[in-house]
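Take a look at the structures listed below.
Each reported figure results from applying straightforward, stated rules to the coordinates on display, with no laboratory input. Because the structure is a prediction, the values reported are computed rather than measured. Cβ atoms are built from the backbone, for glycine too; each structure is taken alone.
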Structure P
Amino acid sequence: MRLHREWADAAHLYWRAQPRTVRELWPRPSRVQVTLTFPTVRRRDPHNYVGTVCKAIVDGLVHAHVWPDDTAEWVTVSEPVLKVGKPWVTVRLEAR
């Protein structure tokens, strides 16, 4: 639960740090694509990150008023993309 809160808070704070011109484009129905970059080559299942990392990120963005809620009417989450490299998280919002 603690990690969920940390991911959600990070997404919320990052959204709030975006320029007003970006934030004014929402709310509108969106597709969310999360890319997670890991430092090591290891077999990982992208589905495992949907209910943990992706859900927390979407919850944080709802809390930041990107959308009124996270129902299918507003949000579609694509399967996360997993890469190897410097640890990093990228969240892409695309209007549907």
Structure Q
Amino acid sequence: MRLWDAASGVVRATLTGSPQQFWKVAFTPDGNRVIAVSADGGVCLWDAASGEAVSVLRGHAGWAWGLSVGPAGQTLVSGGDDGMIRLWGLPAGQVQRP
């Protein structure tokens, strides 16, 4: 996945972290993190400035499809093929609800 500078059209970073396809992508409200869900069930987080991987959250069995970040950037919700909706605390990535 590539992170582009919208003004210049230059690629700022290539984001890696999952051997599978990414489905949904979002920024945290402060713009500091890029988050994506992937076909291997991972929820991947990157530093938006550097493009460095921050962490991969694991909790879905099967594909992770849905993603939303709370307005304060402290909560992430993901949904997957396993029928589960996971509520994650950010930045640590702990599961808040199974």
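Ranked by distance in nm of label points 7 Å out along Cα→Cβ at positions 16 and 64, which of P, Q sits at the highest value? Could the numbers behind the result be given before it?
Values: P: 1.0; Q: 1.9.
Between P, Q, the highest calculated value is found for Q.
Assuming -8500 is helix-only ellipticity at 222 nm (-39500 (n - 2.57) for each DSSP H run of 4 or more, over all residues; to 500) as calculated from a single structure, say which of P, Q it is.
Values: P: -8500; Q: 0.
Computed on structure P.
Comparing structures P, Q by FRET efficiency 1/(1 + (r/R0)^6) of positions 8 and 40 (r between Cβ atoms, R0 = 35 Å, to 0.05), which one has the largest value?
Working: P: 0.85; Q: 0.60.
Evaluating FRET efficiency 1/(1 + (r/R0)^6) of positions 8 and 40 (r between Cβ atoms, R0 = 35 Å, to 0.05) on every structure, the highest lands on P.
If mean projected area of the Cα convex hull in nm² is computed to be 6.3, which of P, Q is the source?
Values: P: 6.3; Q: 5.8.
It traces back to P.
Ranked by relative contact order in percent (Cα under 8 Å, 6 or more apart), which of P, Q sits at the highest value?
On the way: P: 47; Q: 18.
Across P, Q, relative contact order in percent (Cα under 8 Å, 6 or more apart) peaks for P.
Using the calculated result 3.4 for distance in nm of label points 7 Å out along Cα→Cβ at positions 24 and 72, pick out the matching structure from P, Q.
Values: P: 3.4; Q: 2.1.
It was calculated from structure P.
Identify which of structures P, Q gives the largest calculated value of mean count of other Cβ atoms within 10 Å over residues 32-39. Can you show the working numbers first?
Numbers: P: 15.9; Q: 20.6.
Largest one: structure Q.
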